[in-house]
Structure P
Amino acid sequence: MSALGASILVLGVLALGALAQVGFGIALYNGLVRARTMAEEGWSGIEVQLQRRADLVPNLVETVKAHAAHEKGLFEEIAARRSAAIAARDKGARAEAE
C-alpha cells in the first residue's frame, strides 16, 4: 500500500470517527431534550391535579357544613326523644316515646 493510500485510509477512519461523535452528540442532545420535555409534562400534570384539588376543597367544606347542621338537628331530636323515654313513668308512655 502506498503512502497516499494509507493517508486516505487514515483520513477516512478519522472522518468516520468524527461523524460518529457528531451523531452521538446529536442523539445525546435529543435524548436530553426529550427527558426535559417529559419532566415538564409530568410537573404540568401534577399542577393540574393540585389545582383541581384546590378547586374542590371549598365544595367539600360546604358539603360538610351542611351535613354537620343536619346531624346536629338529628342528634338534638334523638336526645329529646331519649330524655322523654327515660322520663316516662309507665309502660304505655314509654312505648309511645320509644
Structure Q
Amino acid sequence: MTVIVVATVTPMPEHRADIIALFEKTIARVHDEDGCELYAMHEDTDTIVMIEKWRSAEDLEAHSAGAAMTEMNPQVEGKLLAKTEIKVYTPHPAGDPDKGQL
C-alpha cells in the first residue's frame, strides 16, 4: 500500500542555503530508489518540507536506511533549529481520482 511522508526541516538561518543544496544533491539519488513515486522539496521562509510518496512501507524503510539518507543525515547535524518532524500517512482517496490523492 502507498505511503505518504511529510518531513519538515527547520534550518538555522545561516545554514539554510547549505541545507537546500544538500537536499538538491540528494533528491536525484532518492528519485532512483526502488519504490520512490514522489520526492519533492517545498519551502517557505522558515522551513523546508519534503513531500514523499512511496510504493510501500517496505520501500520507505529501505529509503530510510539507504545510502542517500545515511550519507546526508550527518551533514545536517548541527545546522537545524529543531529535530526534523516526520509524519507518515496512509492515503484516503476521495472525490476525483486524479485530484483526491497524491
Structure R
Amino acid sequence: MSPTEEIRQTARSIIGAGDFLEIFVSCPLEECESRDVKGLYKKARKGEIKNFTGINAPFEKPLNPALTVNTAEERIEESVGKIMEFLKDKIKIN
C-alpha cells in the first residue's frame, strides 16, 4: 500500500518505471470503516492509533493507475478476476 504520490514515485524509481504496475483498489473510507472487524478505524478516530491512512494520515488517490478496481461496487471475485487478467499479460516468467 502506498498512500501518497511521493511514496508511489519512490517505489517506481526503486522498481523501475517499466516494471512498476500501479493498481488502485478503490473503496470509500466509509466502506472501509464498515468492514473493519478489528476496530482499527475506531481506534484511529479516538486518537489511539497515530498516522492511520485516511484518518490522521493522508491518502492521495492515484493520478494515473494502470488499473482501478472498485471494491464497493464489485464482488471480490470480480475485482480479483480483473487484477489477475491484467497481470496475466504483464508478468513474464523466464
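Throughout, read-outs are computed from the coordinates displayed, never taken from laboratory work. Because the structure is predicted, anything quoted here is derived from the model rather than measured. Cβ atoms are built from the backbone, for glycine too; each structure is taken alone.
Looking just at distance in nm of label points 7 Å out along Cα→Cβ at positions 11 and 75, which of the labels P, Q, R belongs to the structure with the highest value?
On the way: P: 9.3; Q: 1.1; R: 2.8.
Looking at the calculated values, the largest one is P.
Given structures P, Q, R, which gives the highest value for Kirkwood radius over Cα pairs in Å?
Values: P: 21.9; Q: 14.3; R: 15.1.
When Kirkwood radius over Cα pairs in Å is computed for each of P, Q, R, structure P gives the biggest number.
Of the structures labelled P, Q, R, which one yields 1.3 when distance in nm of label points 7 Å out along Cα→Cβ at positions 27 and 51 is computed from its coordinates? Mind dumping the intermediate values first?
Working: P: 3.8; Q: 1.3; R: 2.2.
For distance in nm of label points 7 Å out along Cα→Cβ at positions 27 and 51, the value 1.3 is produced by structure Q.
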